[in-house]
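None of the figures in this text is laboratory data; all of them are computed from the coordinates on show. Since we're looking at a predicted model, the values are computed, not measured. Cβ atoms are built from the backbone, for glycine too; each structure is taken alone.
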Structure I
Amino acid sequence: MTQQAKKQTKTLRLRKRAEFLAMRSGEKRRGKYFLMEVKQRDEATSKQAKTGDSPRIGFTVTKKNGNAVIRNRIRRRLKAAAALTEAAMAPQTDYVVVARRETLNAPFSALTRELSRRFKELPNKKA
């Protein structure tokens, strides 16, 4: 696979603090292993971020989950699970996954199943 082909298949990431803060006003989807914040992007935001219709995802693992080694392990597990379930993500949507401590010891299959289910949930009407 060429370098350019790898870039196209890689899920776009939320990286800036402002992008994460903007997600706070989005819909919350609670799961056993994480909290997922979901927000639809309007066309102006997509154009400004130069993302097109591609979904974006960000990961948050707080210090209360453990030291840096544990937090990074949790983040790596979530990234791997998200890569396997990225087909379930809706276009023009941003996701932030806020990990819980249970993510560390959860079976990987349960983690991917939970992520896929949260990606496919229909948006709340009140949000």
Structure II
Amino acid sequence: MTSPQKKLFDTVFGLLISQGYTVYDYLPLEDEPVKYPIVVMGATQQTSAMTKYSRNDHVFLTIDVWGSKKQRKVVSDIADYVYNLGIGYMKTDEYTFYGQTNQQNLEMSIDTSVPNTTYQRATIKLELTII
């Protein structure tokens, strides 16, 4: 049996690939040739809480979308797609996840962390409950 956080990661990764996006599970190095925009699957976390009557697991997934300084609209469009993946039901062969609108977070920014380079960047943090 696959852990819920891995299953969610793999499912979202596959959905992004099926939409034609270039997806990495790591941030490409400076010397790697990259055609923007790209999607970078980031950190995952799983928390568990038990009550007398049920188990309440939550899975957190952070995804970054990177684009060149002139690709704000396309970065925003991809980010909106990812954000909306976290709302409602997502069924896999092993788990059913549910995300509420107020559990999701999307932030757009201009990233200048690489010298002499400006990127458009969206960071999406998804939180889904296992039901």
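From I, II, which structure was semi-axes √(5λ) of the Cα gyration tensor in Å, for residues 46-109 alone = 30, 12, 10 calculated on? Mind dumping the intermediate values first?
Working: I: 25, 14, 8; II: 30, 12, 10.
Of the structures listed, the value fits II.
Work out which structure the value 0.96 belongs to, where Rg/Rh (Cα atoms, Kirkwood Rh) was derived from one of I, II.
Working: I: 0.96; II: 1.02.
Here the read-out was taken from I.
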Identity of the structure behind 2.6 (criterion: distance in nm of label points 7 Å out along Cα→Cβ at positions 14 and 54, calculated), options I, II:
II
Supply the structure label, taken from I, II, corresponding to helix-only ellipticity at 222 nm (-39500 (n - 2.57) for each DSSP H run of 4 or more, over all residues; to 500) with the calculated value -7000.
II
Who wins on FRET efficiency 1/(1 + (r/R0)^6) of positions 78 and 94 (r between Cβ atoms, R0 = 25 Å, to 0.05) among I, II, i.e. which is largest?
I
I have 33 for relative contact order in percent (Cα under 8 Å, 6 or more apart), calculated from one of the structures I, II. Which structure is it?
I
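Can you tell which of I, II yields 1.32 when Rg/Rh (Cα atoms, Kirkwood Rh), for residues 22-61 alone is derived from it? Mind showing how you got there, number by number?
Numbers: I: 1.02; II: 1.32.
Working through the options, I get structure II.
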